[in-house]
Structure 1
């Protein structure tokens with residue numbers, strides 16, 4: 001079993017990094033080489049800007065290369081709750097923003113010829129409890145009459161036709177959702193940005209960021225540059241002078257396992273529709289097939305950080321849940337196990353904007369594959385003077401009370417959610 005991301009292990013390393021010294025003046029410095037940063041660098045380079053993308057490690061090494069590879073439209077929260085909290089017009093507008101993210105990923109894959117197995121297979125959200133099915137049904141009724149008439153309910157009697165298990169009480173199907181090989185996508189996106197003219201510097205963590213008379217001085221171990229504008233696409237990075245961000249984002253561990261390749265007979269029984277699948281428990285689990293017919297099974301598992309020992313413990317929990325859903329996989333070999341950190345905001349909605357002359361977009365809270373790609377492009381327009389295009393411009397972002405970047409409260413929160421999942 002490899003304790004590394006399947007997506008990063010099975011995609012070619014990014015090899016278009018800049019060879020010139022890191023010095024001089026740029027129009028924009030993009031901080032972070034994940035999906036937000038690569039998307040922003042591509043969009044800015046297309047506009048003719050001189051761009052330097054600065055990545056602390058390697059392209060896609062953090063959250064962008066450690067997720068489930070799902071482009072799931074719809075909110076992390078229930079649509080009915082979102083509509084009640086923000087009003088129908090705002091909820092509909094934001095819902096369509098998530099749709100636009102999936103559309104943009106599909107367009108970029110086509111335009112830049114990124115070989116990442118993008119496919120609109122749909123997402124099925126499964127009800128763990130009968131009351132969860134009723135909640136999903138109320139939400140779907142509102143969606144069908146509003147922003148997503150293509151959604152439909154799958155009753156319990158039809159669940160096995162979709163995902164080959166009887167463990168759930170029905171579900172809500174989002175046909176617009178898609179899956180892809182996210183390692184190949186993020187590295188392909190960065191390659192497209194480099195091809196368009198952006199300079200991409202790996203192993204260049206930002207260690208200092210200072211305003212100057214004509215922009216910003218950006219310091220890294222590889223050199224110092226001056227940029228007229230700075231775009232933070234750093235997520236929950238613990239590197240560099242980002243204390244303001246760290247008080248507003250909670251790094252929550254997410255863990256994944258990937259099986260050995262499954263036989264055609266197993267595929268037909270367990271995943272006949274090849275959906276992206278997620279359930280309604282608080283300690284959420286999700287699963288899908290990889291392009292080479294392995295089962296990827298992921299979830300919160302434990303409220304813990306990521307390291308080899310933690311990842312392996314979490315992988316054992318996930319395998320037990322996987323076998324509970326699919327008993328016939330009891331003896332199946334696990335080939336990959338890894339962890340990553342989700343950049344979670346307090347309300348589980350992204351944040352993007354400008355502060356002290358520095359632009360930012362982050363906090364995707366588990367919906368980052370397409371929203372980060374979309375927001376990279378949108379922020380390129382915002383930095384070009386089109387601030388009204390930012391869908392999060394009216395959302396305040398206060399610091400989390402009592403929180404200074406170390407999530408001391410996660411074990412308590414994890415225990416609370418675990419009890420909630422057990423109680424009927």
Structure 2
């Protein structure tokens with residue numbers, strides 16, 4: 001690591017960005033919120049390795065915050081994208097690949113009879129809510145406290161620029177608390193349009209929770225009884241836990257689901273899938289974007305999904321996540337440090353005991369970064385199909401340096 005990060009290429013780019021972009025960057029893209037030494041700008045990526053603007057290489061455990069599911073610059077994905085780009089991308093209408101991709105998703109996802117395409121996860125979750133309201137003629141939407149569903153006024157975690165009216169019909173419950181969910185549904189009685197849930201509880205900076213089957217069944221039963229839509233926000237977890245949708249792992253199927261991140265391995269695309277009960281509503285709403293029918297991301301998605309099926313992506317990522325989790329447990333024990341690991345192995349979270357001010361997590365991540373692995377101190381991480389046992393072992397070597405730094409804190 002260069003000794004003088006203040007004079008690095010990354011620092012110069014941050015300075016230039018602050019002059020022409022409000023705040024330099026924003027949201028989870030702002031590396032100023034991460035431990036010292038974390039880069040903001042990156043020059044290249046390949047497989048599960050990232051190289052920053054100053055030439056440092058890391059084993060990446062964030063996968064571009066999720067989109068890289070088969071690896072940076074995957075040859076089959078990039079070849080499919082290149083071939084489509086030679087024919088056309090954004091045109092007067094979609095290319096044939098739109099129909100091919102829709103057919104593929106309907107075949108893969110058990111609850112799906114149809115799908116629509118957008119660009120971002122927020123597009124997809126917002127479309128789901130709009131479809132649910134159109135299909136039911138009702139207004140209220142039940143949302144778990146602390147759950148992240150995107151950056152639109154109805155769901156953004158920030159209140160800046162958001163009015164009370166934007167959230168007038170949002171009611172809250174506690175994730176994995178069936179009684180809380182039932183109480184919220186009772187409050188919405190006669191006006192319930194949808195219950196929206198994440199694939200698992202992945203609130204920032206707290207232990208992750210897999211969905212309790214009783215809670216999931218309660219959500220399904222409430223929607224069955226009222227005609228409301230059960231919406232699965234699978235934007236973050238989709239195609240990592242199960243190729244048919246994350247709640248296939250617990251046997252509960254939604255009416256509508258939102259996908260993005262991993263669907264096209266870094267090419268901008270999102271999708272809504274739904275059952276026939278909401279087909280007419282999906283036809284009646286108005287939702288569009290100038291680039292939503294772009295063909296290159298759809299070609300990339302076809303190749304990504306084919307690769308995930310070929311290698312059984314969820315099983316591979318689970319195996320690599322288990323290897324990482326076991327290794328971190330062993331290292332922490334050797335250094336006498338208490339840690340908590342939670343979430344599915346494909347999307348792990350590492351937190352330190354007694355770390356209310358996040359200083360231990362920051363020290364661990366900064367030292368591991370210097371040793372060549374990109375961990376995150378508060379957000380769930382992501383495994384990809386490009387991670388091999390040797391990559392996990394290199395990440396664990398870097399983690400050993402991280403634990404040593406925490407041990408020195410006393």
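Can you tell which of 1, 2 yields 55, 47, 36 when Cα extents along the principal axes in Å, for residues 27-218 alone is derived from it? Label of the source structure: 2. Work out which structure the value 0.50 belongs to, where FRET efficiency 1/(1 + (r/R0)^6) of positions 203 and 331 (r between Cβ atoms, R0 = 41 Å, to 0.05) was derived from one of 1, 2. Value 0.50 for FRET efficiency 1/(1 + (r/R0)^6) of positions 203 and 331 (r between Cβ atoms, R0 = 41 Å, to 0.05) corresponds to 1 out of 1, 2. Between structures 1, 2, where is mean count of other Cβ atoms within 10 Å over residues 35-42 highest? Of structures 1, 2, the maximum of mean count of other Cβ atoms within 10 Å over residues 35-42 occurs in 1. Source structure of the calculated read-out (mean count of other Cβ atoms within 10 Å over residues 163-170, 18.5) within 1, 2: 1.
Any read-out appearing in this document is the output of simple, stated calculations on the displayed coordinates, not a laboratory observation. For clarity, every value in this text was computed on a predicted model and none was experimentally measured. Cβ atoms are built from the backbone, for glycine too; each structure is taken alone.
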